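Take a look at the structures below.
Please treat every number below as a calculation from the coordinates, not as lab data. Treat the numbers as computed from the prediction; the structure is a model and nothing was measured. Cβ atoms are built from the backbone, for glycine too; each structure is taken alone.
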Structure 1
């Protein structure tokens, strides 16, 4: 396939900048634009899977963190906040919604009565497992056009994130 047949919307933006600012190396701008566009295009498809299970992305993230923590599927809010890289205030509102939906339970921490533990309920376990199975299949389908390049992209993005974090 020729480069022209493989052109996308980002090429038009980069091309316009090349015309206006030919002295700039715009390679990184094209890559960053494509990463952003890929996230923008896939996010609604990912969120649709979570919505089928009555969840928003952030709620799925909390349930998934509890589920992958292993038995007894319990963490304290500060552990959840650190794992999900978010504020404790934001975590509290997510936990409130999940507790109201019967997907998690809160109980005082017997080792520190100033804190509490968040535990996945049986219903929460079933919901997150079903959502994770569908999410995994969905993301695999979305990225299937990459074929063998998926492993290459994974390595390149791992290196990039390692330098940024």
Structure 2
């Protein structure tokens, strides 16, 4: 997975360089919170509402699928639909966060709060709530550090989450 991620990232950087794109490579890779527009905020809000409502409505099915996909299939639940919905939710979340934290750090922002919550609690609903709290706390703290220390916002947010994980 890491090899595929880094290979495609390198391919993207190479293509952007070769094609002489007007895209700012630095802000694309590492995010630019100052480049976030009101349209980006609305898009993020809509995506967050859609993903949260979907998780609330299909919580039991997602829980069952994540822990035992074979039993989910045996119970007659639509395993392919559940898998597609889960992947769609993850994709929408990545799209919503790419502008602020960039391509490189979005993976850390998705996994680190969940991993930290997993270390602290063992029930999924508590893990989801705690992961969200950790993510929001790290994002706000990282933004303040980014502003006052004049450092990139995505890096500051991910470093705060990394400190929480320790």
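One of 1, 2 was used to compute FRET efficiency 1/(1 + (r/R0)^6) of positions 57 and 105 (r between Cβ atoms, R0 = 25 Å, to 0.05), and the result was 0.70. Which label is that?
Value 0.70 for FRET efficiency 1/(1 + (r/R0)^6) of positions 57 and 105 (r between Cβ atoms, R0 = 25 Å, to 0.05) corresponds to 1 out of 1, 2.
Which structure, out of 1, 2, was FRET efficiency 1/(1 + (r/R0)^6) of positions 73 and 129 (r between Cβ atoms, R0 = 30 Å, to 0.05) calculated from, if the result is 1.00?
Comparing all candidates, it corresponds to 1.
Using the calculated result 30, 21, 16 for semi-axes √(5λ) of the Cα gyration tensor in Å, pick out the matching structure from 1, 2.
It was calculated from structure 2.
Work out the source of 16.2 here, i.e. which of 1, 2 gives that when mean count of other Cβ atoms within 10 Å over residues 49-56 is computed.
That value comes from structure 1.
Still on this structure, please answer the following. From which structure (1, 2) was relative contact order in percent (Cα under 8 Å, 6 or more apart) calculated, if the value obtained is 19?
Structure of origin is 1.
To which of 1, 2 does the computed value 0.95 (FRET efficiency 1/(1 + (r/R0)^6) of positions 113 and 153 (r between Cβ atoms, R0 = 25 Å, to 0.05)) belong?
This value belongs to structure 2.
I have -28000 for helix-only ellipticity at 222 nm (-39500 (n - 2.57) for each DSSP H run of 4 or more, over all residues; to 500), calculated from one of the structures 1, 2. Which structure is it?
Computed on structure 2.
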